[in-house]
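> Structures follow.
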Structure P
Amino acid sequence: MDRVVQTLETSTRVSQVSTDEGLAFVKGMGNPAGFGSLISELVCAELATWFGLNVPDFAIVQVDDLEIPLKGIGIVQRGPAFASRSVDLRTADGTDIYLSRLRRPQDLAKLVLFDTWVRNVDRCPPVDALDPSPNYENLTFAPVGKAYDVVAIDHTHCFTDGDLTTDIGDPNVQTDERIYGFFPEFPPFLENTNLHEEAARLGQIDDAFVRQVVQSIPQEWGITVGERNMLAEAIIFRAQLVSREAPRILVAQLGLDV
């Protein structure tokens, strides 16, 4: 990493930095959202990639000599940080301007299933959430000619409602059947997608792969062996739960014709 381009006023104080391979967004230790935000970001990027969603290239990078500001609360601590490639994206605006021009409409079904799997409250919370307002900044699309692809970004607030390492053992995390990531304008575009097939794919997640992903979390991010096991168990359990129940719930509760 060569220099900091800008630091944004987000919950993690993410910074855009210049690297030998282009621009990247970096979230590091010491950010206000804590270690859980980094753990969630890394694990969800791996899971989303496995599920076939379009995720910007990502990696664990070492922060050493470069001082990355945290907007008034110091600088990023030295050590492992999460980095993702900066790509050209369009942000949703509540209309169907991008949805109507998707190359792969089935990616919407994947996105809803994925967000439900990892309980991503920071894209579109369940309808009964304390604040169910959609976060359109996290619904993004990459232009491909005259069409668009869904791109899954920003997964720092997934799995638990509070501190990830403290709350991951909560039974309510595993058994939550509410639908996440379902934006108000999605229904017409989900009717002809392969929702059931994508859900079946989720049910085929390999336990060993999940445990490998969880084991890849840097030790410096403060997660114990026991917490790693609980996180892996929650991911595996929820994959089966969402695979089995989400299509039925979407059809019954949201009136989808799928």
Structure Q
Amino acid sequence: MIRPHALITGATSGFGLEFARQLVRQGYDFTLIARDKDRLIAVATELEAVPGTQVTVLAADLSDDDDTSRVVQHIAQHPVDLLINNAGFGHAGRLGLISPDAQDAMVRVHVLAVHRLTQAALPAMLQRRSGAVIMVSSVASFLTSAGNVNYCATKAYARIYAEGLALEAGPHGIYVQALCPGFTHTELHKRAGLPKRAPAWMWYPVDRVVAASLRALQARRPTVVLYGWFYRLTTLILRFSPRWMLRLEARLYRRDR
């Protein structure tokens, strides 16, 4: 029996790690991508404790073009059944005052790497007429926010890219999803040095959000996956609100902070 193979970026924590933990129970093998080789090996050891599981680790920084090219080459030589573009980070601050290097890295990881890895995975999927791609976007993809200019913009790219690709690749047997979580208990806020200001009821466990994504994958619908009634309602309002109202709300939000 041929086991399905998933390639997961940002696989050592947060959504990436949880995807791996849930998919291993479904009989997947893996290629895991992250910057920290020691953490990759630790995750691989955990997954390989499940009998029959094979894991390949590839330490790569997706903000580096050469490292991204190595992953692209690996995908070309080792086709995958499921690509999960999860790698990403937050870095809040006023665009004219924060580090240009960090902002360049965000664009490369959230945009360029997502595109290059997805394009590398597609030819084999199209030939087989099967496969799936999950982009971990964000509820922030529906927003514009002072202090988070590139985060909102790059997450919007991932969502819109997924929606367009779903129309293009769906008729050829390929499922494409944009997972758009709201506040979720991961390392993202800690790494970005951001306080958790939102009330507790707005935060969800990462395992529940990933489970919702995988249920949608199994059902092959919908393209945009949101978890939690509050975020489904919020994004519905955001989709149909006039732009002037959204700009006013964003200014009030930033003033309150």
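> Determine which structure produced the value -15500 for helix-only ellipticity at 222 nm (-39500 (n - 2.57) for each DSSP H run of 4 or more, over all residues; to 500), calculated from the coordinates; the candidates are P, Q.
Derived from Q, not from the others.
> Right, next: Determine which structure produced the value 39, 22, 18 for Cα extents along the principal axes in Å, for residues 91-154 alone, calculated from the coordinates; the candidates are P, Q.
It was calculated from structure P.
All of the numbers you see were taken from the coordinates with simple rules; none came from a lab. Given the structure is predicted, the values throughout are model-derived calculations rather than measurements.
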